[in-house]
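Please go over the structures that come below.
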Structure P
Amino acid sequence: MTQLRSHPRLIRKLQEALGDHLCVALDDPTVVEIMLNPDGKLFIERLGHGVGPAGIMNAATAEIVIGSVAHALRSEADDEQPIISGELPIGGHRFEGLLPPVVSGPAFTIRRRASQLIPLDDYVATKVMTELQASVIRSAISSRFNVVISGGTGTGKTTLANAVIAEISEIAPDDRLLILEDTAEIQCAAANAVSLHTSDTVDMARLLKSTMRLRPDRIIVGEVRDGAALTLLKAWNTGHPGGVTTVHSNSAMSALRRLEQLTAEVSQQPMREVIGDAVDLIVSIERSPTGRRVRDVVHIERFTGNSYETKTNPQIEEDEGYVA
């Protein structure tokens, strides 16, 4: 009860520390990320505009922001616990805060949750992907292919995953979706969906094991970033096809290598056969100063013993251009 009573005060304290400028930015759908550097300089990344300066925040105020988030997460921010990771209590945005001694001054980033779903048709209309690429993705969903969305930092992997999941809800409305995340970023309108989140005591691998007992039709993981990738791939291979996940990598083929690295964390070998059997489609999205685009859509047929047998769908022509 005390926690419930103190929460509104905590929100007000956090809003005052952030200031009107950053609170307005958190409500701005064009904002991607808010960053505070240890020297007190603030930067904001906006769609179509890149990263730009956004003023100054003094160290004492930054400590209030990080401490307030830590309090909301029922944790403490101090010399012994200088890193705070979790959801911002305002809007559920992803928060990472750091204090000395790991940095010279308080620093944080707020990755803003997407406020609206961008359908695949809009990706085509803005030339982020071609009509053929969208058609291949829709066909993969209908065929219950397992889809991996790859890209670097800030490329829009989760936003594209949300578009793919929206297509699943349209194409297979009766499927039961199990959605697993570290922080809540996936948007899902499916009638039969269950969202699970990791915690300090329950990691992704443990969530995946529990998911197998929850009667999933499709298993969706916000991002695979550790050895839990092997548990997911095995689940996809044992009667639960049609899933979606994202992985941090700069190309479709590097996504396969990244999965090899992640599976090797727990198996001491790259598990190429498992990857070749489980992954059906890789959608690679990239960004540049002028925007984002789906670079390629690669069908993974199998691992032959020496290499992955793949088929790449036509890419966006270089002269078509693309926008954020």
Structure Q
Amino acid sequence: MPVAVAAMSHSPLLDLVDPGQETTDAVEGAFAAARAFVTDFDPELVVSFGPDHYNGFFYELMPPFCLGYEAVSIGDYGSEAGPLDVPTNLARELAESVLDHGVDLAVSLRMEVDHGAVQPLEILYGSITAKPVIPVFINSVAPPFTPLSRVRALGKAIGAHFEGTDKRVLFLASGGLSHDPPVPRIATATREQREFLLGGGRHLTPEARNDRQQRVISAAHAFAAGQADIMELAPEWDEAFLDIIERGELDRLDDWTPRWMTETAGNSSHEVRTWIAAYSALAASGPYHLDTRFYRPIKEFIAGFSVTTAVLD
């Protein structure tokens, strides 16, 4: 079975905050290498593992995993809005296969996704409809979090489903690495924030959407200037994670507790769950090696920023 991985950090700030020309060139170089990789691989199907930032999923009902039979991008932070090209029958078959493998999985017949899910598609292909894609949501911002062993099980089940086919499948991961952006947390939320997290943040007006985005942009400027009250990036943690991914020692991540991850690398460090799922899906078919590996801590993006690609040995 021809399978591959492309995994990358995302940031709503990519085109909104300037990190300097040298960093911009380095990031663009990493994106260019990833584009060349996926162009050469030419997948017939993309399975996209992505988080959400209280745009499509809220505490009124927060599954650890959800697979979309249909999906639409809300178009936040200037990302492309509209339906994704989801092959519904293939998505349904995949969901049933994952459940047969003993992994509890929610499904959505009308999934809404944000920049966290679609930005890699835009970066790699220029459009969210360039390739057939099955979106898989992994809760990465809303505690409580499922153990990483279950994330690996999800990825393994998805990889096993495609093992007997000859379809070229790209497992695409979006998120991380260390970062702690100004996202409200249910444990400390005000009454207004709590209502937002419960579902009041769905389908914001253009004015409310712009206000939310401007707060994040302002936080990025303050963080880069050393004036924001959010956690610092954790480059050593990021590099340790990438080393584990590169060596294929994914079971070592089972000891990483959600609390330790939050305290060490920020609440949104849990977005590496998308990477763990994607690489577990690849590893289901055998040993792999990285084709490219890029990393840089970028305060202007409020992210330990990484791009990797991988194929089977």
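Every number here is computed from the coordinates shown, using simple stated rules; none is lab data. Source: prediction; values computed, not measured. Cβ atoms are built from the backbone, for glycine too; each structure is taken alone.
Below, the figures for the structure above:
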item	result
Value 95, calculated as volume of the Cα convex hull per residue in Å³, for residues 126-181 alone, assigned to which of P, Q	P
Which entry (P, Q) yields the derived value 15 for relative contact order in percent (Cα under 8 Å, 6 or more apart)	P
Mean projected area of the Cα convex hull in nm² - structure with the largest value, from P, Q	P
Distance in nm of label points 7 Å out along Cα→Cβ at positions 94 and 142 - highest-scoring structure of P, Q	P
